[in-house]
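Here, each number is a calculation from the coordinates, and none is a lab measurement. Note that this is a predicted model, so its numbers are computed, not measured. Cβ atoms are built from the backbone, for glycine too; each structure is taken alone.
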Structure P
Amino acid sequence: MARIKYLPLLPLLFFCFEGSGKTFQEKTSATIEITTVIPITGESADESISELSKRGVSVVNLVHRDTNKSFRDKFRGLQGSNIPYGDYILRLAVPGFKNYEQTLRVYQPLVSARIGLNVSLNVDTPIPIAKGNVKPISTDTASLWIKLIPIVNNNSLMESRVKSDGSFQFAGFDFGEYLLVVLRGTTIIYSKQVSLFLDESTIDILLAK
């Protein structure tokens, strides 16, 4: 009797599951919008990339981290559509600029990424270095860490442990604007924006007593 009683509900249940399946599919594909900025000039390369796209030159490649499948053909210029949710490696190869690569997590309908393009340098170009000192010196100075976080990139985050004399150093970063953060354990105790456009830069940090 119970089986006969619930038979009329089967078409309704089937409709509900089918409908939810469609909704699930709709929610698991995304549009990706990329914008570019040239840190040295503050200008954008978007128009130049659009012109390349019109000539059939693709500068964007999106590769799924697990399957290694490329979604290059989903992009028109700097916009991609119907990208399945997941973790990706985003690569840009723009003539005249250094190749760019970062991890991109796609788990919402619209994903935006702002990328700083750095001009290609000659092999004999000096390696950029930023040195600094943390003051005042204390008993836990050697336990402090400093993060150098790029403002417009996600591929060149760097860390340095502070030495017992308060000194620290970063080398090999791309020119641009950065957020410098001093950490004690997992607590931020100091932060400031720094401009790094020289072969050698000095950063002095004065901590509150």
Structure Q
Amino acid sequence: MSVTGTPVTAAAGSITAAAILAIVNSWLERSETSIDDELQEVLADMSKRDNFIKASTTITASDSTASTDAPSLMKEPIALYISAGNFLTKITYDEYMEFIEDQSSIPESEPQEYALVDTTFYWKDVPDTDYTVVIDYYKYHADSTTVEFPVRFRSTIEYGVAAAVASKYEMDKQYVKYNALYENEIYKHSLNIVRDPKMVKYNDI
């Protein structure tokens, strides 16, 4: 049931809260000392909008254990493979349950397929030993001011925080301006996402 390893996010660069604070103060002609709340709000909002943040980690498919918890903050998996290089195919939970119900005893071997329900992976077959499973996935941003987005999102974050600060102080014209810029940046980033092919069975398509 364990999740091991440290998630590795695509190059995050050096977007810092201090730098964002300075530019937002300059734009809005304010002297804020912290934009932490607004920054966290914007980072959370951006990560919910689309699959902007990728990560990779390992989880353990444990001996004789049918399921494993997904990494925290995972939105959806991109690919799972045993560390030796065998990719796992995604099946539906109904297919998984049909497989279980058809067996007089549950077979144990190296997993070849998986079903995902909420935040739990179910293995088919049940592991006959411990297997290290590499998982590439899209994730939500952590509840932190340490920016996980790549540097190409710098302007998007700055516009979003400027809009949030302007809203806080009822600076209506500035809010309309920076919120429009923020939404336009989100739209452009969504258009530029390269959608990863999913490992699915033919009858799920």
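The value 13.9 for mean count of other Cβ atoms within 10 Å over residues 170-177 was derived from one model only; which of P, Q is it? Comparing all candidates, it corresponds to Q.
Hey, FRET efficiency 1/(1 + (r/R0)^6) of positions 114 and 178 (r between Cβ atoms, R0 = 25 Å, to 0.05) derived from one of P, Q reads 0.05; which structure? It was calculated from structure Q. If helix-only ellipticity at 222 nm (-39500 (n - 2.57) for each DSSP H run of 4 or more, over all residues; to 500) is calculated from each of P, Q, which structure is the one that comes out at -11000? Only one of P, Q returns -11000 for helix-only ellipticity at 222 nm (-39500 (n - 2.57) for each DSSP H run of 4 or more, over all residues; to 500), namely Q.
Figure out for me which of the structures P, Q the number 7, 25, 23, 20, 12, 6, 4, 2, 0 belongs to, where P(r) over Cα pairs in 10 Å bins from 0, in percent was derived from the coordinates. This figure was derived from P. A value of 18 for relative contact order in percent (Cα under 8 Å, 6 or more apart), calculated from one of P, Q, originates in structure P.
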